[in-house]
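Nothing in this text is a laboratory measurement; each read-out follows from the coordinates by a stated rule. These figures come from a predicted structure and were not determined experimentally. Cβ atoms are built from the backbone, for glycine too; each structure is taken alone.
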Structure P
Amino acid sequence: MIPYLKKIIQHPFFTNSLWAIAGSFISKGINFASIAWIARILGPEMFGEYNVIQTTVGMFGTFSGLGLGLAATKLIAEFRDRDIIKVGRIISTLYLLSFLISFVVAIIFFSIAGLISNNLLNNDKLTLLLQITSVIVIFDAIAGVQNGVLSGFEAFKEITFIGIIVGIFSAPLLVFGTIYYGLTGLTVMLLVSRIINVVANRVYLNKKFKTHEVRVRPQINKDVLKSIFDIGIPSFLSGLSTSPVSWITTSIFVNQPLGYQSLGTYNTANQLRTLVLLLPDSAGKVTMPQLANAFGNEDIKKFKKIVVITFVWNLVLSVLPAVILFFFGGLFQNFFGDKFNLSSSLIAAVLATGILVALTNAVGYIFICSNLIWYDFILRIFWGIALIILILLYGRHNGAIGYAISILGASIVHMIAQGIVLLIKFKYKPNK
């Protein structure tokens with residue numbers, strides 16, 4: 001028994017998972033504490049406005065990111081043991097592409113911020129704040145590629161340290177900005193936190209490049225563009241079927257009476273879903289490069305083994321925290337204050353959604369790493385259509401709980417659709 005346990009502990013999946021989980025616990029813990037404080041200061045309505053800003057940034061971030069972070073993870077994991085020169089060309093191309101695309105998207109975002117806030121969000125106070133966050137789009141795109149590169153090298157120890165550094169510096173700044181300058185101060189400090197993240201990533205990446213003798217130059221190498229876009233475009237389209245859909249449903253929701261207040265309440269409860277996904281998402285950061293590496297080396301046995309581990313890992317690591325968090329929902333209410341009405345039904349809906357998302361993410365990893373990413377895109381379209389229909393028919397008329405149940409219903413549709421595809425089409429093995 002002892003030798004078997006020793007073998008498990010020494011396995012890269014286990015050690016990398018520990019680093020990823022440790023980093024997520026610390027960084028997410030710091031983030032949770034700062035969000036709770038910020039929510040108490042802002043109150044439900046302004047916290048709802050803050051969430052709309054975040055959702056809008058996420059939507060434009062989908063366009064600027066173009067799936068390049070995921071492409072970085074898969075391609076670097078696939079080629080790092082075979083062709084380090086090609087890895088350098090891939091990274092060089094990804095860097096320049098991410099900057100150029102995000103710069104154009106940021107200019108468009110800045111230009112139409114007034115149109116979005118006045119005509120679509122029905123809140124002219126958000127114009128300046130959206131213009132400030134347009135710059136965030138650039139730094140998010142760069143950080144996405146940087147994180148993808150680090151994950152491709154399985155540099156989870158470094159990712160952990162970066163998360164801690166960014167959390168320690170950013171959390172006090174966010175709270176400070178909120179206390180003294182309200183939503184405007186919070187928005188400015190969000191931008192500052194993104195800059196800190198990019199700088200920290202760059203420091204650790206330079207060390208990693210030196211260790212692996214990777215040469216990175218700011219240029220686009222045409223020979224790797226096809227490989228990048230073969231992954232990036234489907235990934236981008238998958239994001240296009242989720243992030244903009246979330247923004248559309250949010251826009252519909254906030255245009256109802258007390259919409260911003262209800263959205264603030266929902267997103268407070270939604271922090272529980274973030275906690276449920278903390279461990280599965282951490283494991284996913286390890287799963288992705290290992291699946292891609294096994295696929296690239298045509299190691300079918302290893303690929304199947306990681307697939308099984310991923311399912312079991314995500315199920316256990318989502319159900320256990322969900323059960324614990326449900327029974328301690330009252331304590332969670334105390335973190336955010338009495339202004340937020342977090343009912344047991346709202347908490348249950350959010351936690352159930354977290355479990356389903358953890359499982360659907362596990363299937364998504366397999367599709368992506370098996371060059372079947374188009375399946376992930378098509379299935380997310382089903383999710384998006386279901387969510388919009390549920391919001392229009394039910395969610396927008398029933399406050400925070402209506403919004404939560406609509407998202408839960410869409411997640412159930414997504415899960416069922418994935419199950420059908422797995423039963424009919426997927427063979428659980430790389431097929432080149």
Structure Q
Amino acid sequence: MLNAQQQGINQQQKLTQYIGTWYSADNIEDDFLGDSSKIKMVVTPKISINNALQVEVFEKRDNKWKTILVELISYDKKSNQIIANGTNEHNESFIGKGRFIGEDVLIMNDENLLLEAIMTVKFYFINSTEVVLKATNPKGKELWSVKYIKQNSKDKNIGVQLVSVKDLMNENPKETLKQLGRMGYSFIENFAYQEGKFYNRSPKSFKKLVEASGLKFKGSMVFKNFLDSSKKEVMSWWKQCIKDHAEAGVSYIITSSNELDKVNTLKDVELYVNYYNEIGKMCSDNGIEFGVHNHTKEFKKIGDNIIYNYWLENTNPNYVFFEADLYWMKKAKVNPIDYFTKYPGRFYSWHVKDEKELGLSGETNFEAIYKLAEKAGLKYNIAEIEIYDFLPIISAEMAYRYLYYNNFVKCYK
């Protein structure tokens with residue numbers, strides 16, 4: 001019988017943290033991978049990204065990975081437990097049954113097909129990307145133990161906007177970036193440039209930290225109001241901003257406006273066009289791309305003109321691209337497909353966002369939108385989460401899985 005704690009655990013959701021590519025650490029205590037991982041474990045979802053996980057375990061022999069065990073592990077709805085069916089290289093099959101007994105501990109009891117107990121395996125999930133497995137025989141004697149560290153594939157070039165984990169970044173940027181890099185993200189888009197620093201680090205220091213985590217510092221979102229400021233002060237700020245970002249080695253800078261309530265005439269809209277063109281030229285001269293991010297007010301109508309459309313039609317495409325926030329487009333009741341069709345090649349970057357965790361609401365047809373990715377000009381495919389049903393770091397990995405394991409999402413560069 002399940003105790004109250006076990007009844008409250010979402011067994012299926014907890015199992016998904018097992019998805020990914022894992023390598024054995026040299027020692028149980030290590031939180032890094034050495035140069036001599038002996039075991040690799042690849043856990044791939046087969047029916048959906050939430051269930052029916054195929055596990056293939058490899059051992060390195062003569063410098064080659066040899067398969068030593070294959071199993072299917074899944075969540076059974078009727079019994080509310082985790083079920084495993086597998087076989088090893090010695091033609092020994094087994095059935096495992098178990099549950100998460102807490103937020104971070106999975107216990108599986110394995111038996112052979114003669115219904116004889118073989119072993120109990122306990123999975124201790126230290127965090128999203130580290131797990132320790134310990135096996136004991138039916139008498140409780142330890143048989144083996146191993147620590148795995150996740151190193152997911154980066155072959156889809158998926159980015160993450162750091163606002164998704166903003167509190168964690170403020171508390172411990174080093175650990176947070178390490179987790180994101182292991183999850184499989186290829187690059188980050190920053191959200192914390194202030195007074196020449198990124199999370200209180202110099203441009204070079206932050207770049208070094210990002211790259212040490214297996215990520216690239218490709219993009220940065222910055223904000224500078226200009227309508228009520230002197231042009232000299234604003235352009236001086238941008239000059240320093242661009243210098244700092246060039247030092248950090250970013251590929252692009254994004255901005256957005258929170259002053260659109262003050263835009264009431266076409267002349268006001270044209271001010272933005274000139275402003276964006278000028279900043280874009282400054283960025284281009286420093287080897288950086290410049291883009292404009294949308295929320296909802298960009299779709300406000302001024303006379304016969306929609307602000308966003310006017311910007312698309314009048315900014316210089318050599319200097320200005322657009323970052324389509326798919327979530328805010330939906331909230332503004334516009335269809336990104338219409339924009340990608342009408343203005344091809346202008347949308348180098350997307351923020352791929354849902355009501356909460358990516359892909360779970362069913363309210364956005366992401367598959368249809370991604371069919372227009374090449375036409376849109378997509379290069380920077382970025383996951384973003386700002387409202388959560390789970391811990392932010394878990395939600396970030398769920399977003400990676402959604403983009404990685406759905407075949408309609410390709411690699412964009």
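In this comparison of P, Q, the computed figure 22.4 for mean count of other Cβ atoms within 10 Å over residues 130-137 is attributed to P.
Looking across P, Q, the calculation of helix-only ellipticity at 222 nm (-39500 (n - 2.57) for each DSSP H run of 4 or more, over all residues; to 500) that yields -8000 traces back to Q.
Kindly point out which one of P, Q the value 57, 47, 39 was derived from, the read-out being Cα extents along the principal axes in Å.
Of the options listed, only P reproduces it.
In this comparison of P, Q, the computed figure 23 for relative contact order in percent (Cα under 8 Å, 6 or more apart) is attributed to P.
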